[in-house]
Structures are given as structure tokens and as C-alpha cells.
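Dropping the structures in below, format is C-alpha cells.
Read-outs: derived from the displayed coordinates by stated rules, not from any lab. All figures in this text were calculated on a predicted structure; none of them were measured in a lab. Cβ atoms are built from the backbone, for glycine too; each structure is taken alone.
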Structure 1
Amino acid sequence: MAATTINKNTYEQVYNLSEDEGLYSRVGLVICILVQRGILVAGFSISRELLTLHYTGYNKNRPVWDINFFEHLFSQEPLLTVREKVKGVFTCSNRNMIIPDSLYDEAEAKKWMRQIHFIEKKDIIESYHLEDDKANYVQAMPLSITELIKINFKKSVVLPMPIYQFSNTNKQSLYLQCCITGDQVCGTLHNYSQLLWHKVFDYVCAEDIAYEIRQLCIENNISPSKISLRCNALTAAEFDVVNELSQYFPGLRAGNGRSISAKWDAAIYLAQQLYACVS
């Protein structure tokens with residue numbers, strides 16, 4: 001069961017596994033995904049069955065990472081009422097960098113980040129180890145958002161949203177994983193177990209994503225037909241973009257390798273893959 005609500009300030013989507021009135025009472029585990037203009041909250045049963053997805057976002061008339069929006073959602077979202085149920089909080093930032101273990105130094109990493117990206121003095125730069133790739137994922141986030149997460153979810157694991165794209169990577173050659181949000185794409189390319197590319201970039205339509213992938217292929221002398229594209233999405237609203245992208249990449253499937261036939265499929269598989277990272 002799905003529902004959509006639109007008003008002048010926010011855009012809301014809800015997916016429930018069933019119409020059972022006691023559905024929310026069965027939610028025992030929760031994960032929360034923060035992107036620059038929205039929040040997706042996923043509720044699971046104790047047996048790890050996905051029960052519900054709640055998304056709330058706002059339009060481009062307001063700045064990215066609007067602290068008032070996130071603070072309000074943290075206090076008003078029903079699935080976040082019991083903080084102890086929130087097992088993981090995931091964030092996505094286009095200000096990131098991946099550094100091999102052999103080159104990694106925390107202080108130097110922060111210097112490199114400030115040379116490559118525009119980062120405010122109060123922004124927080126944090127690193128996360130990528131065990132399978134023997135590297136470190138360095139990401140910058142606004143201090144206000146970082147502190148808000150710490151205050152509200154003291155016992156939750158906090159990770160970058162792309163983390164699932166670096167674990168249990170598919171063994172086939174040229175394996176490109178993407179996650180599409182309302183205005184950004186997070187993409188990671190592996191050649192068997194070798195990490196070749198990672199980027200979080202803005203888009204307007206499916207053609208923008210296809211262009212970015214084709215540019216990647218040109219730069220690395222790769223035939224697009226040889227890429228195995230696995231694509232998740234943040235909400236049902238991105239279904240049309242995923243569907244259009246499949247015209248450029250006919251073999252496109254969800255992140256777990258399944259077909260995408262319904263509007264919520266790609267978001268459901270994203271929530272399940274992220275939950276696996278904290279369970």
C-alpha cells in the first residue's frame with residue numbers, strides 16, 4: 001500500500017507492506033537515510049522483515065541541509081519516536097574522497113578534502129574504513145546535521161549511505177552500482193574486486209545519468225555494453241528515472257540483482273541492503 005502527499009512545503013511518500021492496523025506496532029528496528037533535501041525512514045520487524053517506508057522531502061526553493069527541516073522531522077516522524085529502535089543513520093554527501101590505506105593519514109586527508117571541495121570551517125570531515133577495498137571513505141557534512149544526529153541517535157551506527165556499494169561487491173567484471181535520489185546519483189564502479197570510480201553527482205533527468213556513465217566509459221576506455229548496471233532508488237518517485245535509464249542500459253537491475261517492476265522495488269531493495277550494513 002502506498003500513499004503520496006504534496007503541500008507547498010514538503011513532499012511525502014509512504015509505503016506499507018500491508019494495510020494491517022497493527023503494522024506500526026510490529027516495527028522493532030529502524031534505519032534512517034538523510035540526503036540533502038529529505039529523509040527516508042524504514043521500519044523493520046524484529047525478524048528483519050521490511051514493514052514500511054516513510055519519505056519526506058522539500059523542494060529546491062529552500063537550501064540544502066536545512067537544519068529546521070531535519071530537526072522538525074526528527075521530532076515528528078512516528079518511526080523515530082523510540083530512539084533505541086534506530087539501528088543506523090546513513091548520510092549522503094557529494095563532498096567525498098576515497099583514499100587507499102597505504103596513503104591514508106587523517107590530518108592529511110582533511111587537508112586534501114579542503115583542497116578538492118569547498119568546505120566550510122564548521123563542516124565536519126569524517127572517515128570510514130572500506131575493508132573490502134582497503135581504503136578510507138572521507139566525507140564532509142554540515143556541523144549542524146552531524147550534531148543533530150549525535151544528539152538524537154546516540155546509540156545508532158552512523159555511516160555514509162554509499163557504504164553498501166563497497167561491501168560484498170559482485171565478482172563480475174565492470175559492476176556499476178547506483179543509488180538515485182530526487183536530485184543526486186551516487187555511483188560506484190568495480191572491475192571484479194578492484195575499485196575504479198566513485199562519485200556523487202547532481203542530475204535533472206535520466207539522460208544526465210546516462211551521459212555521466214558514458215563519459216566514465218570514454219575516460220576509461222570501457223564499452224558501455226560491458227557494464228553491469230545495478231540501480232537502487234530512494235523513493236517511488238525515482239521509478240520513472242530508473243525506467244528511462246534502462247533504455248540506455250537494457251540489463252539494468254536493482255542493487256541486489258532483482259528486476260524492478262513496481263514503483264517501490266528499488267527503494268525497498270536499498271533499505272534492505274542498508275539494513276544489512278548495521279545488522
Structure 2
Amino acid sequence: MNDAELKSWTWVMPDGHSSNDWGLYRRRLEALAERRGWELVTLGTVASEPLLMLRTGAGSTNVPHLLVAGGFHGEEPAGPWGVLEYLEHAPLEQLSRVQLTVLPLVNATGFRAGTRFNAFGENPNRGYLGLPGENPSREGVVLLAHGDPLLEAARDGLLTCHEDVLLSHAYVYSCEPADAPGAFSKSLLAANAAHFPLHPDGTVDGCRVTDGLVFNHYDGSFESWLMKLGVARAACVETPGQHPIAQRIAAQRAMIEVFTAGA
């Protein structure tokens with residue numbers, strides 16, 4: 001692990017609380033689920049913290065099934081807060097057109113500490129495909145045990161919400177069953193670009209990035225696992241941590257809106 005992965009990253013939110021306030025996050029999420037009558041279940045626990053899943057939307061097999069997930073890495077708080085703000089403000093009419101499942105905050109112990117990895121030093125976004133040298137984290141073990149329902153939840157699309165705390169440019173990883181990026185990838189990229197400059201052409205984390213997009217890259221991540229299992233398309237959106245937290249949350253929320261509206 002490098003210094004950035006070991007460091008604790010936190011920001012002061014616009015209302016004055018800390019970006020890693022897990023207690024406040026959980027209270028708002030539980031209150032929202034109760035108010036709207038949504039199903040909030042615990043898939044498992046890691047260090048006594050729940051790995052939560054929320055179901056909302058149409059409850060029908062005849063509408064697009066979409067999965068949004070955030071908080072794999074604890075130093076990337078704009079994803080979980082963007083997910084929560086989207087859910088708090090999403091028009092019910094829009095949600096009625098999809099079956100939306102949400103993993104709002106996968107890595108609660110890392111989020112609470114403001115650290116990339118969980119309390120055991122494990123990366124919750126690796127180890128899903130059994131690649132050499134990779135093992136699933138404790139969170140990954142929980143998610144792998146729920147592979148069938150997660151695959152059904154993400155049948156028509158998967159969006160994971162990430163950040164790159166060392167960068168000032170945004171980018172998107174996307175996977176589509178095509179030789180070139182389509183409307184799915186381009187719409188998410190445009191939503192990110194409305195808030196930040198895009199990453200220059202070159203490489204990011206060893207991957208080729210062109211026009212702010214890393215296309216059809218596969219590794220041991222949660223996204224790659226579900227794509228290999230057969231979901232229609234997937235994207236991992238990255239907001240740049242060198243910008244204000246409120247701007248990053250707004251971008252995450254906007255990309256979730258684009259994702260759900262475009263299904």
C-alpha cells in the first residue's frame with residue numbers, strides 16, 4: 001500500500017458535518033427508506049457494521065433492472081453522499097420506470113476511518129474474479145455470496161460511484177458489448193464533464209484513457225465480475241478529489257440521474 005492508500009481523507013461538508021460521518025449517513029438512509037416504504041436489508045456484516053442494500057422503484061420484471069453501488073473505498077465519500085442525495089430527491093415518477101437496487105455504502109469501516117481499504121487492510125473492489133494474487137475482502141465475500149440476486153438487480157445496467165482523491169480531472173470506466181463507446185458511456189462522461197475538466201489522453205492507473213474514458217477494461221473489480229456474469233453494461237464513474245466535496249457530490253448525483261433516466 002502506498003501513502004495515499006494509508007492516509008485518512010476527510011472533508012467538511014457544506015452543512016458542517018464530516019464527510020465520514022457514518023452514523024449520520026445511516027440515520028438519513030434508514031429514515032428515507034422508512035418514509036418512502038422502500039426495502040432496506042442487511043446482506044451481511046463486517047466488523048459489526050452492516051452491508052446494506054436498498055430496493056426501490058417499480059417492483060416489476062418488465063422494467064429495466066438497474067444497480068447503483070457506492071463506497072467501495074472509504075476515502076471516496078462523494079459517491080455514497082451522491083447516492084443518498086439522489087435517493088432523497090429523485091422523482092417517484094422517474095423511479096417508477098425502473099427497478100432500482102442500491103448498495104449505498106459498501107465499505108463502512110473504511111468510510112468511517114476515511115481510509116481507502118477496510119479495517120483489515122483489504123480492498124473491497126478487488127478479488128471478485130479470482131485473479132492471481134487477489135483475494136476478496138470481507139465485503140467482497142458478502143457480495144459474492146449474493147451473486148444471483150445482484151446479477152438480477154444489475155441485469156440492464158450497473159453504475160459504481162468512485163473518486164480519485166489525487167486528481168483534479170474526472171474520468172469514467174465503462175463496459176459495453178461493442179467495439180466503441182455508445183450513448184451509455186458518452187452520456188455519463190458528459191455528465192461528469194459538466195462539473196470538471198476531463199482527464200487528458202494518456203494513462204490512468206495503468207489503463208489507457210481517451211477523451212476522459214477508459215473503455216472495456218477488465219480487472220478483478222465488482223464491475224468486471226458482474227459484466228462477466230452477463231449484465232448488459234457497466235460503468236465506474238470517477239470524480240476528482242482535488243475539487244470541493246459539494247461539487248463532487250453534485251456530479252455523482254447528476255451521473256446517477258443520467259444513468260437511471262437513460263435506461
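Okay, here's what the table says:
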read-out: Given -7500 for helix-only ellipticity at 222 nm (-39500 (n - 2.57) for each DSSP H run of 4 or more, over all residues; to 500), calculated: source structure among 1, 2; value: 1
read-out: Top of 1, 2 by mean count of other Cβ atoms within 10 Å over residues 63-70, largest first; value: 2
read-out: Origin of the value 6, 29, 37, 23, 5, 0, where P(r) over Cα pairs in 10 Å bins from 0, in percent was derived from one of 1, 2; value: 1
read-out: Parent structure of the calculated result 14, given that relative contact order in percent (Cα under 8 Å, 6 or more apart) is the read-out and 1, 2 the choices; value: 1
